[in-house]
Structures are given as C-alpha cells and as structure tokens.
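I've put the structures underneath this note.
Every number in this text was worked out from the coordinates using simple rules, so none of it is lab data. These numbers come from a predicted model, not from an experiment.
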Structure P
Amino acid sequence: MSTTLGLISDTHLPDRCRALPEAVFDALAGVDLILHAGDVGELSVLDELSRIAPVIAVHGNDELAGAPDVLPGRQVIALAGRRILLNHGHHPDRAEEMADRQVDDWHPKLARWAGLARAAGASIFVYGHTHIGWAIEHDGVWLVNPGAIAGGNHMLRQARQTVARMTLNGGQPPDITYLDLADLDRPIAPAVDPEAGFLAAFARVAESIVSPALEAERGWLMEHVFWPAPDPVRDALRRLMYRCLDGDLAQIDLPDLAAELLAAPDVPAEVKNRVRARWSAA
C-alpha cells in the first residue's frame, strides 16, 4: 500500500500571512491526506486545505484564540503500516520552552522529539515550530518538518516558504520531497548540518525586517513596551510587518514603530510616554 501525505506547518493566518499562497494548492495537489503540524491561525485555513484532501491538524504554541480549544496537541496516525506522531514540537511548559530556545545545540532537540515518537510507538515524527524544513533519521525515528509559510514573529520574514510531500510504501523509508513555493518546478533537498547549530539553520530560512537600530532596542522594547501592552504593540508591529511584506517599507525602523505606537489609541499613555522619552531623538 502506498500513501502520499501533504505536510504543512506554521501558516499563522492572518496574523503573519494574509492568505494561503496559491502555490500551496499546486504543491499538494493529489495527496491522499494533509497533516498540519500546528500554529494554524484561523481554523478556516484547514477548510481551505480540505479542498485538496482530508486534513488532520494539531495546535501549536502561538495560536489565535480558538484553535487550542478544538485542536489536540498531538495526534497518532496509522497509515501504510507505519505509525506517525503529529505534534508541533514545542515544550508545553513555557519555562522549558524559553530555556530550550537558549540552546543552539540540535542534539537535545532531536533526542526529545525522537523520544516523543517512541513513547507513542511511532517511527515518524511530523512537527513544525522551528520554521526549518528538513528530515533526518535519529535513533530509529524519522523527524520530518515541512518548514513554514509565515514568519516566526512580526519582526521576521519567512525567506523560504516550503511544504513537503511524504510517500509511505510498506516498510520502506519515507520518500520525502520538499517544495519551495517560489519555484515548484524544482524540488529542493534541504540540508541542515546538526553540528553547525540551530541558529545557522534558522538564518537560512528567515530574515529580519527590522533595522539594526531597532534590533538593538529589542530588549528594552519587550520589557518596557510590549509586556505592559502586548496586544496594541503586536497590532502596531503587524501593520508595519505587512507594509514590509507588501513592499511599501524596506524595513521597520525606530521612527516607524514610534509613530505607530504614538498614533494607536489603545496604547496606554504611560507606554507612549516611555516611547517618547526613549526614542525622542529617533
């Protein structure tokens, strides 16, 4: 029995991507089943994907309201004599997740994902979260990430949007093909060097859309502006992010963000005063 699955993750609609790129439908045409590995965004994304094939999905760690209430955190799928564990790949505990983000070494990450699969009796682990598309066999488990459609946050652009097609054929290793949405005619073979570290791999698929001056202020911005008013700051960054994605803005600079924050009616006056005092020169 041969079965072909379409793999997709980190769509983040419409928070970081207005709509599914049309290339997704061409890339996954003809698959028997679609697995979405989390950070879906609006659930209507799954309805759209179901135009291609039935969809099984899990929630991620950065969802819009609603998805975590109706989507499970993990799913076990049995197909073509293989068992697959579908999971976003993040740590459910936020403290553990934040600590893991400080670790550049791939090996503990790979070991944890393989362990999750083995605990479910699965030989394939399909995950998302890292935005890095690749497949590797680790400790007897195939770890498969299709990559991402949207950026990891509102200060990043997903430089390489990818999905994957995975064919299962009896006891054979999975046959995995990666497709870059910018050039569907030439399948790619993502190569990640585990010895080079996570950040080196991430730099190949994501790029910053903020200026060096704003990047230097990230720590202060998070502590003194974002956490006191996360929703209006996120909204301001989203508006600027879309201007970059649309080509209207080359990058987000300090004056751009300051102007958005000061003009937003829902940003608290105390936060606006901090912005004026800190960024008055800009």
Structure Q
Amino acid sequence: MDWNLFGCARRGHVTYAPDEPALRDRLMAPAADGTAWRCLRCGAFVTGGPHRSGPAAAAPLVRRGKELRSELILRVFAVERFFRFVIIGLAAYGVWRFTSDRAGIERAYNNALPAIRALYRDLGFDVHHSRLLGLIQHSFMLTPRTLTYLAIGLAGYAVIELVESIGLWLGQRWGEYFAMVATSIFLPYEIYDLVAVKVTWLRVAALVINLLLVIYLVWAKRLFGIRGGKTACQARLRSESVIEAAAESPHTGTFPRPRRKALSPS
C-alpha cells in the first residue's frame, strides 16, 4: 500500500514554492493549464498554485511513508481511548445522579427488580450470584461522601482518557508521552486485578491493548531517548523529505541543503 497516496487522498496534496530559484525550478513543471507543483507528501506533480511559499528551511516537514502508517495506528488507539472516555464519563455522571437522587433511584430499582429477576431466569442466569445486582445493592449502602469521591475519581479518569485521545489523534509528541505515562501508571493495577481478583476476557483485552500501546509508543515513537529519541525521529522525517531530496539532487547543481531551525511535522 502506498501510504503517501493514501495520505493525500484523505487530506489533499501539500505543495510549497521555495524562494531559492534552483530548488523552485526543481519542484515545478509546465502543465497544459498552467504550472504543476510537486506534492511534498506523494511526490506527484499537481496543478494549481502552491499552498505556501518562502525559504526552503521554512517548508513544512510532511509525514510520509511509515510515518503516515504510524499516525493511523495512533489514531486507532485514540478512538479506543475516546470510547473509554465516553463510558467512564457516563459512569461518573450516573454515580453523581445516584448521589443526588438515591431514594428515587432505589425505588425505581426495587420496582424493576421482579422484572430483572424474571429476565435473569429466562436467560438461564442465577440471580443470586449476579455480581451486577450485588454491586447495585451494595451501592445503596455507601455514604454520600464515598459516592461523591467515586464520582470525582471517575470524572478525573475520564478526563485523562480524553487527553490521551486528543494527543494521540493529533500525533503530538506531548500526547505520546502523556498516553505512555498515563497508561503505564494503571498497568500494575490491571495485572493485580487479573491475578488476585478474576480473569475475564474484557480485563485481558484491556491489559493487552494497554501493553501494546506502551510498547509501540516507546519503540516506534522513540520516547525517552530510545533508538535515538526525538533527534532520530526528526532525522527520519528529513531523510524522506521531498524538498531535502530535491536539494541534494545533482540536477540542482550546488544548491545547499536547507538548514531547518524548527521542525513542524504535518
């Protein structure tokens, strides 16, 4: 699969007109309806004016190839984190509503309990060993302060998942660090929950997803200096840059390689 073409199909082409004449000529070509400019992502010449112009050193450092694939993988994790945010956020809202109207909810639960028990029997479950019903009945005995703390804790956890989702979706390095650290903090509890409490497919799946995310972020995104760290990441982007390649091409004569002061992956 050509990830560069896939990226341009989703986002559109990225063209840039450098001020340096030799490099500018290398990135443009005559076309039937005007001038075509070389896309910095897929490398194809596309008609229409350049999106931006300026010194070569100020050109956007566009993600290409494996970096686009990596971005898609992180967005899959971002969507999974967003679903967690929604579920945990709804749980926090439910606990808060329960705290403010415990009597009304308890009455509604008691009225619905016969129908719930009948449903359990029809499905072949033992209502006396239902952890869900046991948890609901136990919650009626919790103090308002305990429920408030629980709602605050769930809300805080939901916010963490939301920040992870946003950071991973945007592909920002701060988001990668935040997701890696936040996920790692909860790994010991998830392992303890499996070993000391009960093994369920949902808990195993959550642990596997979190482990994969941590390992992928540390290894593929080179966090904490692994495999060269941020410097190696930027060097890889530069090595795949269309402008960098054009600057080093023998067809451009002795044109110097652009010296970037600040890199802004796109």
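To which of P, Q does the computed value 23 (relative contact order in percent (Cα under 8 Å, 6 or more apart)) belong? Label of the source structure: Q. Here the criterion is mean projected area of the Cα convex hull in nm², and among P, Q the highest value is seen for Q. When helix-only ellipticity at 222 nm (-39500 (n - 2.57) for each DSSP H run of 4 or more, over all residues; to 500) is computed across structures P, Q, the figure -21000 traces back to Q. When Cα Rg over 2.2 N^0.38 Å, for residues 7-158 alone is computed for each of P, Q, which one produces 1.99? Attributed to the structure labelled Q.
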